[in-house]
Structure 1
Amino acid sequence: MERYGIVGWPVAHSVSPAMQEAGFRALGREAVYELYETAPEALADRFQQLRAAGLRGWNVTVPHKEAAVNLVDDIDLAAAKAGSVNTVVVRHGRLAGYSTDGYGLATAMTEAFALPLAGSRQLYLGTGGAARAAAVYAALNGAAAIVLVNRTLARAEALAATILAAAPGLPVRCIPLADTDDVAAALRQCDVLIQCTSLGLRPDDELPLAPSLLPQELAVYDMIYGRTPFQQAASEHGCRIADGRGMLLHQGCRSLELWTGQPAPIAAMREALNKALRQRN
């Protein structure tokens, strides 16, 4: 029996076990995917425990993706540049770290909007860990320009420095969220808005951005799963919208491919993911 899992804090809410185990079944592999709730101070010990227990790999979720960079023996270029690891593969006793978040987002946007990553002009709303991995992946894979919008300009500038270290010469611009005129002008020059904040997880959250700033027909990708008030408002304003389940699906599919060396059974994993999300809600 092959063993895999996910390490996070908390992690009980994760729908990844249903999605990944459906993938393993579709491939005819006997495998389990387990939850490993791990406090930050116990992360290094957890990695060694999982290696010793014979797991073939695991996912890493919040808040551990950055810390995981220093706990693997080998690291993929994109993960190193982003400073984020969400997938660990055990090979000959060594831990190899990867980041599949950027791949997941890029694939989801192509699927939802027929928008290829290469040549795209992207605006990121929020500059946390999810934005970091996605923006660095985009920079390494042919994005034409990146705009970073954040309440705190210094955080956007820090991410811009990371992006430029990965892709020198790429046009990267930082705009404070309060500068609505500049944000609106930047959106008119972009192909997609990527909503990376947590606003929308709770019913009483404020909107992360005024819908009046959005050009009609703009592609809006919200990393939050399920319809949020912001997604609803953007749709009513004439934007094309997609929620975060596509990113979750495709980053998970890529993880499975790294673990098994086999193409992911996307249809089976999508069906299981959607079922798990319906049951959770």
Structure 2
Amino acid sequence: MLELDKNYTDQKRIFDELLVGSGVVVFKEVFLIDKINEAREIVNEFASKQDQKETHFNAEAEASGKIHLQQRVWNLFGKGHIFSDLITNDIIFDLMAKFLGTEFICGSYCASRLLPGAPGQEPHIDYPYWDLYKQETFPLGINSSFPQNCQATIPLDICSEQSGATAYYPGSQKDLKYPTKKDDFSNLKQMVANPGDLVFFNGNCWHGAMPNKSEHQRAALLIEFLPKYVKPVEDLVTYLDKNFKDNCSHRVKQLLGFNYEYPKLMDTSKSVNEIGIGYKVKN
């Protein structure tokens, strides 16, 4: 795991770490604690009063009757301006524009809250590869030669080994493969981080939340970034009201996919020669 100051600017080193290094990069002390606390308060409020929401890779938690200790809060864009503020940070936009293309989008934006005693997750990789165990549903020759995903985490609580900081298997992103029980997990590391840090990791890197053995919760914002052409896993738009859609920032509009209008109802479109660079036809 590469730890960096928030003013670090050598993007090549960062991308090498994500693609062919450990797969994880941490920027220290990026966000003001006041903003982190504001987000934490909102997440805790919703998590405490809502019914259990969809979670993933939690078979052990469900089987042991502890699924209620592993909570998710979805649709964060609609739960407070602070979440738009955090996700549009300059470091995020500068790096993701190079890593995934200048019109990258948000694939999901939620909060994870692990209460004391939460058993954690099984090792996995993230969308759009998260069901790669069904290899026959993916294109021939799919590989990790270019990224189609990057995950970001903003800790709201201390993410320590004791509180179940996300485990990862350094370098596992280099071989695009879903982890199984037959794989060697002896090189396990954890994404130890503090509130206000910003963690990036390659979604193909084997990872999973570890058991929370502490006496306090471990909450974090989980963000998935995708190239513009990959269908988001979370419907980020339906529950946003018109006022939000009309008045959100240009960066938020991009993240929601408003700048890339496809799929499009072509039969009613009045556009002519919408795509192309304008080669002239020679007579």
*Work out the source of 1.6 here, i.e. which of 1, 2 gives that when distance in nm of label points 7 Å out along Cα→Cβ at positions 207 and 231 is computed.*
1
*Here mean projected area of the Cα convex hull in nm², for residues 119-214 alone was calculated and came to 6.6; which of the structures 1, 2 was it taken from?*
2
*Thinking only about distance in nm of label points 7 Å out along Cα→Cβ at positions 143 and 223, which of 1, 2 has the largest value?*
2
*Of the structures labelled 1, 2, which one yields 2.8 when distance in nm of label points 7 Å out along Cα→Cβ at positions 71 and 95 is computed from its coordinates?*
2
*Out of 1, 2, which structure matches 18 when relative contact order in percent (Cα under 8 Å, 6 or more apart) is calculated?*
1
_Structure (1, 2) behind the derived value 1.6 of distance in nm of label points 7 Å out along Cα→Cβ at positions 199 and 247_ = 1
*asked:* To test your reading of the models, identify which of 1, 2 gives 4.0 for distance in nm of label points 7 Å out along Cα→Cβ at positions 39 and 167 when calculated.
replied: 1
*asked:* If helix-only ellipticity at 222 nm (-39500 (n - 2.57) for each DSSP H run of 4 or more, over all residues; to 500) is calculated from each of 1, 2, which structure is the one that comes out at -6000?
replied: 2
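No value in this document is a laboratory result; all are computed from the given coordinates. Predicted model, so just to flag it, every value in this text is computed and none were measured. Cβ atoms are built from the backbone, for glycine too; each structure is taken alone.
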